[in-house]
Structure P
Amino acid sequence: MSLQSFENLLSKTLGANKKIIHSDITNLVAAGENFGGELLKLTITVENQITKETEVLHAVAKKIPEMELFQKIFNIQETFKSEIIFYEKLVPIFRQFQEQHKIKNVLNCFAELYGSRLNLNGSDIVDRDAVIILEDLIVSGYKNLDRYIGYDMEEAKLALKELAVLHSVPLGIKMKKPDLFQKDIRPHLEEKFKPQQGILDTLMFISEILFESDKCAAAVTKVQKVWKLFTNNPDSYKPREPFATLSHSDLWVNNIMIKHDKGKPIHIKFVDFQVYNYKSPVIDLLNFLFTSVRNEVLKENIDDLIRFYHKELIENLKQLECNTEDYRFSEFQKELQEDAYKVLCWALNFIPFIIFGPKGKVGASPHGDFDINSNKIRDEMRKATPYIAKEKMQFIVEYCESKKWI
């Protein structure tokens, strides 16, 4: 593992009179578990040049994907810069706004930034020397849950509580300080991805899985209709007022880290702020619920979890002294009606290919190299898809139909 000339990036974090005397760099996660870049673990020994005392700094270095294909897929010239902007510019604005409203526990649902750069030559081009250095959350006791299992009820509520804070602060700034929002926040929230053709290509495979459920079969035609609408509409994620706010837009189990104490979940951190943008909070809410919460929890509690999130959002807005009249649950239900089908389409593709994709293989599909248009291959893929994945897909379709969201 190598990381060129990173010492100067840590100067502010280390402080005066401290020098790096040793560093170890290793892979942070197994191959195939991080899809948008390379993650390195940094163990850095620092010496105080006056007292000669040493200390160890634990950090994570995030680099762009090594393969050019993935660099293009993840649009790294935009997304890597956006992540730096999030930590360097937006987070301080959010925290200052909270402090002005006497919020004691300001936003703390992400890792602290230690340093960043786009390259070594001072240009505006992101290259293989680009890096973002963040605190190592694993050393602080945080971990990713197994994506094959997901979040239980208590863990899910904790994640939604933090998500409500993340959404409410920029929403509050938009309401209370619109000039600040339009000048320093909104320009950084542009859409970075559009629906991909590949999503449309997998529709037949998804439909065949849905047809396996008698309860779900009648809804397949509706799914196919909204799927085509989602992939063919360039304005699929066009924001609407008044709910539009900063959206993480890739909120699933691998982009959330959780800390437990004696088996009880106590805190949440969100990671991978590459594709955040300006959307309805419903996008993050449903994306998390549909992809990352255990099936048995969803079946029994999805309505309660949605109401819990909304209650937390309103309480946070009130703490920021915002008028919440336009954000009543009846209005939030309209947001759900508008955007749920978009999340459903995304999740139906995401669940079998990413959530339940193979572990430990870079860029692998769950079924190896395949021709999605081959009846024989699709049949083999369908049979190989785990029951738990099919169950999740079928339930969220049934649920969306029951709510008349599709």
Structure Q
Amino acid sequence: MKNISKFDYCYGCSVCASACPKKAISMHIDSEGFYKPIVDDSICVNCGICLNVCAFISLEVIQDKDFPIRNYAVWSKDEDIRNKCTSGGVGFEVGRFLLNKGYNAIVCKYNSETQHAEHYLAKTEKELIASIGSKYIQSDAIHGFKQIKKGEKFFITGSPCQIDSIRRWVRIRKMDDDVVLLDFFCHGVPSNLMWQQYLRELEDRIGIVDDIVWRDKETGWHDSWVMKVKDRYSSWFTKGDLFYKMFLGDRCLGRQCYHNCKYKYKSSAADIRIGDLWGRKYSSDEKGVNGVVCFTERGLNLLKEMHPILHIEDSTLEIVAESQMKKCAHKPISYKYTMNSLKKGIPLKKILQKASYIELVEQIPNKLIYYITRLPSKTLEVLGLKEKPQK
């Protein structure tokens, strides 16, 4: 079959399903909690479009290798926007700016009814507001991406793998000049099984979970990793929030995040990449700063055009991406146990406790090296771990 059905797993970006002219592909959450395309072979005509738009099966990222990427520290001059957004407010400001220039926006929001992140079409600033803030779960993108039509202009945001597939699709449709693509520095996507388990445990404590906020600057930008339900619940990563301990500990990411991510650091198919500009230079800033990387002339010109509404400082990639991941996430030795436990609905606290014990096996060699290298020189010589000085 000339379609994507032969792959056991992929990025789950949904572009193949959105691009299929026969609607033969649908997206389903697999046994490990990640989106996967399912092909109806009775409808499929083997046109191969799904393979042509799939970033997962390609070795290359669609990127302008000749363009010298430009790096900036940026934040919105609108203090209200900067305060409401995850970091500096650049993503929202780009969307608002382009809406006013006649673009449509395909962006992501969290749907409390379905308990999923989802891409949707925004045509007004009011509709765009729902996209404010980070959503650290895989998005249901098929409906949103299906709104991309020839003859109209679009601003599209997504994870780096989604944007690489979108770039392939719009290029096939000769729409490259009609889109602005924005991605972000991506940590990876955790299993939906973990998110659903987290919600079940939270609902047992506070009842219906709605109006959820994933990041909040109540205690400052640098301590903004929080799971918050308006007026009822707040749980910070720094105080042991179970979702963030699972997610940021890389304990239940998709297999593609460990082995097949091509998009770390300065690799992107987007016009613009944004992220939190963590690091030493802005360590005292608690309002939020975006690191911005322009990968195309279109992205650079757009940023320059927005100078009246954005504070823009020249920077370097080393500063902009100082605390961002440079390579794929490390798959912990506890991964298999964690995934099996999530399938059984075991409480997250118990999973974390046992996973931590399992992971000690990985930590032993590094801890031994750490302590051995701090032994006195004479002791190291006796143990044969250091050569005696020659007389």
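Every number here is computed from the coordinates shown, using simple stated rules; none is lab data. Just so we're clear, the structure is a prediction, and the values are computed from it rather than from any experiment. Cβ atoms are built from the backbone, for glycine too; each structure is taken alone.
Work out which structure the value 1.6 belongs to, where distance in nm of label points 7 Å out along Cα→Cβ at positions 12 and 276 was derived from one of P, Q.
For distance in nm of label points 7 Å out along Cα→Cβ at positions 12 and 276, the value 1.6 is produced by structure P.
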Out of P, Q, which has the highest value for Rg/Rh (Cα atoms, Kirkwood Rh), for residues 92-323 alone?
P
Tell me which structure, out of P, Q, gives 0.97 once Rg/Rh (Cα atoms, Kirkwood Rh) is calculated.
P
For the read-out mean count of other Cβ atoms within 10 Å over residues 140-147, a value of 20.9 was computed from one structure; give its label from P, Q.
Q
Tell me which of P, Q gives 11.8 when you compute mean count of other Cβ atoms within 10 Å over residues 100-107.
P
For which of the structures P, Q does the calculation of helix-only ellipticity at 222 nm (-39500 (n - 2.57) for each DSSP H run of 4 or more, over all residues; to 500) return -9000?
Q
